[in-house]
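All of the numbers you see were taken from the coordinates with simple rules; none came from a lab. Everything numeric in this text was worked out from a predicted model, so none of it was measured. Cβ atoms are built from the backbone, for glycine too; each structure is taken alone.
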Structure P
Amino acid sequence: MKNNGSGERTDCQCCNYIGATESAIVARVVVFCNANRCSTCCLFVIADEKEKYDPTGFRDAVISGLEKAGNDLEAISKYLDTAGSKLDYRRYGEVLFDILIAGGLLVPGGFIAQDGDKPVKTTACVFEQPEDMESMRNFEQVFLKLTRRYKYLEKMFEEEMKKVLVFMKGFTPAERIKLARMTALWISNGAVPPTVLSVLINEHLVKDNLALDFLLEVFVTWKQEKGLPSLMTALKKGGIEGRLMEFVPPNKRTDEYFRSVFENADLADIVKLHKAQASQEAKRDLQDLLLDDLADQKPIKDIVSDLKEMAQRCNIPEHDIIGLIWNVVMGQAEWNKKEELVAEQALKHLKIYTPLFGAFANTAKSELALILKVQEFCYENMNFMKVFQKIVLLFYKTDVVSEEVILRWYKDGHSVKGKMLFLDQMKKFIEWLQNAEEESESGEDDD
């Protein structure tokens, strides 16, 4: 039995090696203790085995290998492939990508670390490549081959990009262009997700116009390389489509400036996307306003005033507003599950809100939009299938919709949803309207 240094006794024969530092002895301890389950020695060895974190040493080794490969991209990829079995990519993946992007070890601010007595920078990096797209595509293959060979580097690469983009202020204008073009290739080819672009929404990058300039270069490159549909899909997937204005400096954050900047970059479709997104956000805000007003039990005239003020400010067309009103109003009730009772309940409920509908049914387009909303709702809610005609009649009697629009709906303005059922329901009412119209015209002729 031997004392292990803590006062305890152990039968482990290798405790004699505690305190030894030679690698050969430590290796013998590891083998012996693993075989004999000596927790005391294993703890000692594990603690002793911990290597000092040495990014500078890793950098020196990688730069040395890259310099030997020269400008031969195949040789560079081959070196990186074989070096992964000797160098600790798992531990120094971030450093590896620093080198391949900027040429050396990046420090806060985007500068290259200068410590050490060996070369601190290599030319085998993105920043040292020509900025033409053929050169960019060729060097992109270095990254693709590396991450395919060592899959665990993919997540590290994503985190690296989030860091590098924030460091962008420390790069030269030419380096930013190269990084933007390469970023477009990386994202469009799936090497990193489009969500990395959101890190550009950084106070200093946005204020100095760096975020917007970088984004524009990414978009222009992407459009040229992969086409506009691919770019649009990525913006939606990455949640960027609704944040485009956030890349614009605060003192220039207007729709007019946004439009001019993107149109000048031949990105007019991005302007359309932004307008559509802004419109959707405005509609959601208007819907929330209506819900709040109803919850506060405001008088209808006050609700109308609130909605018109926001609609004018956000440029929301009337035919869109009336559809939102329908959705909110119909969502306010708990509908009876019995078909024979829901008609009376629906008419009683809607009658309360006919002044609200009427305030936003001032054009034929708005009236038709409302009837189509009713048709869609009755089609999608089975208990309302037989209520469609009664709701339209209510809106007609309360002057929300006109006979001209009802006749137009019947002739060719209806949708295909439940078409035959609803046309049949409306047949007698339509005949009555047509006869009334003919009698009115006949009376005018007699006069």
Structure Q
Amino acid sequence: MSEVGDGYSGSLQLQLNLASNQALAAKGAANKLVLPWLAAEQLAINGSLVPDLQTTRASSLSIQGSDVHLAGGPWQSLQLNASGTAATHQLRLQAEAPNKHATISLSGHYAPASQRWHGTLDQLHGAAQIRATNSALQLEQAVPIALQAQHPQLQLGAFCLRLASGKLCTEDTRYVKEKFVLDFALQQFDFAALQPLLPENMQWAGTLSGNGSVQQARGKPAAVQLMLQGSPGNIISHGVASPVQLDYQTLQIEASSSAQRFDARLALVAQQQSQAEASLSLSGKNFGQLDSNIRIENFPVGILAPLAPAAEIVQARLDLDLKASGATSAPVLFGSLSLAEGRFKLKRNASYLTDMQLQGNFNNTQLDLAGSFRAGEGKGRIDGQLNFSQPVQGQLKLSGERLQIDARPLLNLWSDFDIDTRLSANSLSISGDVVIPEGKIEIKQLPRSAQKLSRDVTFVN
């Protein structure tokens, strides 16, 4: 298959025999087959095909595969069966894997004189188990399908797909006169279905409903409209110290796009006087112009702690007011950020920062930072600048006195430091001084290679 072209490899053997009854017998096998849209360790093909569309004699085709990569694969096994005549025919596809399976079945008939095919999508079902969470997709009723080949037209009847406890329903879908039209509605989609996509120690409870439409003319970008509304819900992050819960009252998502414009808006209002609102507009050729606003008030940063697996403790309250505009590749930024009541600790690290306060100001392409923190009884400061113009450059200065490094009972130190970090186009440099004026280290157990001191050893100073 490698001689066919790029993206093709493996071997395929196919034997065709024309029987006396004018049926074409097909038998084949493939090994380590790779095509642009399919990969399979093994395929077995068997069939009896009648090329005459007017005949009443039935054709049949069976394809079996193992270790197949296709449409959401890999699949451990795949079975495709097709049979019937032009007047009446059916197709069934089944795929299996250890934690998922899928089934699709179609039936219909073809009228050669009018070059029209009419049929139904009889079954569409899929299920998967990811991280102990069951996800399922189920077609609620058969979907009528009409296809005309001479003047390409496609029509799908209204149908509903059940997604977990929610539904995705469509009205009649049409592709007529080179224009595609799809209207859909989402009903009570449960965020629990997204659990496989979230960090393991984060849960999202709530539902989402709304509607949207997609329209596309041949050779032109699609026009999309989307409006979604969330029910009251909550997001919980289970950290090492204590869980953080964000209860929200409303969640709104709106989006629209056309040939040279994209607009989106997200709004969340929480019960703890927290809220977040963001808007984004892209316009111009290749969406080269940007206009965006982000406003966040009293947001619990700890809710995002599962996204930083190296951190043991992440807590703070964030306020952000940011406007971005100009070229998408190099936007101009104006606004401010404020971080308060911060606590931060990395896993397997003895430094624990508390009472973190940080102020930031965005001015054109630069962010100026100034803040303070505590480590035990000691106090420290953070000062720096970050420039987002290409290439990104910045400087961050950390300083403090009697900052505690506590890993008792093994280690308890106090440190004074003055560290300067600089970021340039191709390098990151760290320089400065670290002084340990006082500390205590207690060895709980000597390593096996340790040697005892003889009794006549004397310590001087």
Structure R
Amino acid sequence: MSRVQLVLSWDGSRPAEWSESDAYVVKIAPTRNRPRFGIHELVKTITSQGQRPDPRAFELVLVALAVWLADTRLSRVQHSQDNWTRHIGISVPVRNPDLWHAHASVLSHLLGTLSGDIWEIAFHAAPPAMTAYIDATCVERATVPEAPAVALFSGGLDSFVGAIDAFSREASPPIFVSQVDAGNSGTVDTLTDLLEAHHQKTCLVYRWAVSSRAADFGPGFKGQGELTMRARSFLFFVGSVLVATAHGSMRILVPENGFISLNVPLDPWRLGALTTRTTHPFVIARFNELLEAMGLHMRLENPFQALTKGEMLAQCADQGVLWTGLPITVSCSKPRFVRRYRAQFGASHCGTCWPCLIRRAAVQRAFPSLDDPTPYVTQQLSHLHSEPGPSGHVVRSLQYGLNMLRQPDYELRWTLASVAPLGDAEAQIPELIGCIRRGLAEVAQRVGLVVPK
């Protein structure tokens, strides 16, 4: 498998150590010494609040940008030998390359687990112009125990529950970070308005609008692009770190139900490409390890790691706000089609993908006497058992996956570990196993399958 190399360059110049390389070079700050891809706008929003982010977090943003560009522009079909695993090398400008080289192995391990690729991370010296930008906009700052928590807010149902709970249970209102695109920006705005109206408080929401389409890989690049976007969460996490350092926050809340976070493969064919690891405990632990090694004393936390989606909804701190906002939130695995669904069907969800089925099951679990207010393209589910297309495949995978309920705990533990190691969550393994059992039963009941005893 040949390695594809991407060099992130502040001013477009090729670093000396890459002068003979065939690596693609992407320019970060082509004009006025301002980084593109929404980075300068995010930094500007932070400074407009009278805050300045940490320079180490800013450099981590550049690492995340390089990862995002490689992950979304390098096609797995073109750049892998097995139609999945790519061998990707990236180099990022930083002020102290030797210091960053010490973090390369943790980064590679984290990214490999997250995206299923082989990553080689390198660093080269930042040019004076980049150093000047960092000096003008960033400053090192210690975390403050009483600082508000930062919460990821995507417009999804889990993040909305997390926002409601954070408002109700945190000592001070949280600071929200949202990575926005054409599919979710309106959703985030509407949900924010709902929270503000209910609590009579202004929500501080940082929005990072980033697109890989703005990247020019050079005249020799003939990439098809890649839609799997397995490393997208890394960009989201890093954006929240940048904001957290500016406010002295020690905690970053990553709200996702434990059933989808663990994402146990329903059948042997879903072990690799179809099994994401976005908020898996191993990924969260490696990210926290990276932050600590960098001297950024904050942590990502998933407050719902041991709960199914239905349990999250049932235990939400404000059921009224949840019910009002529920049909606005988006859970569908096809976010790029949301606008088309709304225009053509008046619906925001397909209704039959795996995330949609989990959502529908959760609403039934939390509100058994009420009809789901979410508009779905496909309302009825009874036909899925005989559906030959992708919708039917999901149900048949679930039928296969229900066999896990017949496994004793020690066997189910190894099924859990097939996604990623669980050593960081050793004490919570009984809770996680219980979450998987309850989550499977939750979805099976919604689609009319018999739950094994």
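Key figures for this structure:
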read-out	value
Kirkwood radius over Cα pairs in Å, for residues 93-284 alone derived as 17.3 - corresponding label from P, Q, R	P
FRET efficiency 1/(1 + (r/R0)^6) of positions 261 and 405 (r between Cβ atoms, R0 = 41 Å, to 0.05) - structure with the largest value, from P, Q, R	R
With helix-only ellipticity at 222 nm (-39500 (n - 2.57) for each DSSP H run of 4 or more, over all residues; to 500) derived as -21500, matching label from P, Q, R	P
Structure responsible for 1.57, with Cα Rg over 2.2 N^0.38 Å calculated and labels P, Q, R on offer	P
